[in-house]
Structure 1
Amino acid sequence: MNTSPCSVDMMKLNVFNRNYIDKELSTERGSAALIEKLRQHLLGKYGKKYQEEEKNLHDLFMKKVLLCYKDRINNLLDLLIPDMEYLWLTPNHSEVIGKIMLLKIPDSFILGFKQLLVILSSLSDSDMTQENLGLKLRKLCEDMKLPYAQFMRSLRVLLTGQKDGPGITEILIMLEKKRSIERISAVVENIDKVTLAEKNSS
């Protein structure tokens, strides 16, 4: 199979970029420079929305994102694709509730979200691992007799505003405990109000 010179050059460029990111992350100075460049990209793309969210995007979080995804990206702009937007911006609660309502989820899912809040609140930061969270989510669904795939899909919409994207454990780990709880709480509180209003109007 022949590969065009352009494709080869792009492959070399991607390798060079990944090596550069890896090298920069190996030092504090390099990490700080990458974080600043990433912040500039985020400000350029999201503007005021990024500025409103910036309080949650401390340098340790930014470095964590870079370290977690450095082997999956070719440049910093790859971190601004739609699947990654949940890292930088909190989804609009009204839009999220609208999307969840369209999924026509049963009331048991709302109870599942509330129970997940209890579970997350009981975890320490060191407990927020892929294996532990995976076990907790499986047990939650088993105990409450929730269909796992459907519940995970609705939970992804709740946390990210999107039907597709990273796995739930990855999302929870990347958002960290505090932001995960805040997002779930905000939607659960408001969806209860919406559901009650619909029942009263019917």
Structure 2
Amino acid sequence: ELLRIFQQYFMVSNGAQLIIDEAIEKGSNLHDLADYAVVQINDTHPSMVIPELIRLLTARGIELDEAISIVRSMTAYTNHTILAEALEKWPLEFLQEVVPHLVPIIEELDRRVKAEVKDPAVQIIDESGRVHMAHMDIHYGYSVNGVAALHTEILKNSELKAFYDLYPEKFNNKTNGITFRRWLMHANPSL
């Protein structure tokens, strides 16, 4: 499990650094980073991109509140499972061992959620000290979608209902998949 956390962090950190570097090359002052990039959090494996982007922005002199606002306006979460128990949760002590520099950021994000919402079902860090990655994605992203209309309805009405009650405007549907013939006709019309 520790190796998996390290692998996930390695990938999101590299991606986040590349996003920032490329945005700067294109003229971003980082305060406008959301005009240059959107991060799609596809399931919960890349969820650490949220605290990592916040860390990178604050390291470059952006105040924490603004960094959180920037990240919130540029991250979108796609949920692939209707089973809440299948969503990734990491013991806080594992994160302290592998990514100790992200733990204070995650704790601050959780503190802000707990100050606004008293429902323990939506907390990022639960009473057992587990970090719910999907909860962080939902609170600190601008969009939440399922991968089929029925899937999204189940999320809204059952599995993520507490979040839908908080943020109905964030929930939407994106049907997953392609129609091969349509894709081929767009990719190579001469066929």
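Quick note: the coordinates plus some simple rules give every number you see, no bench work behind them. On a predicted model such as this, the values are computed, not experimentally measured, just so you know. Cβ atoms are built from the backbone, for glycine too; each structure is taken alone.
Annotations
- Source structure of the calculated read-out (semi-axes √(5λ) of the Cα gyration tensor in Å, for residues 50-105 alone, 26, 15, 9) within 1, 2: 1.
- Structures 1, 2, by distance in nm of label points 7 Å out along Cα→Cβ at positions 114 and 130: label with the highest value: 1
- Given -14000 for helix-only ellipticity at 222 nm (-39500 (n - 2.57) for each DSSP H run of 4 or more, over all residues; to 500), calculated: source structure among 1, 2: 2
- When mean count of other Cβ atoms within 10 Å over residues 58-65 is computed for each of 1, 2, the largest belongs to: 1
- Parent structure of the calculated result 9, 34, 34, 18, 5, 1, given that P(r) over Cα pairs in 10 Å bins from 0, in percent is the read-out and 1, 2 the choices: 2
- Structure responsible for 3.1, with distance in nm of label points 7 Å out along Cα→Cβ at positions 10 and 138 calculated and labels 1, 2 on offer: 2
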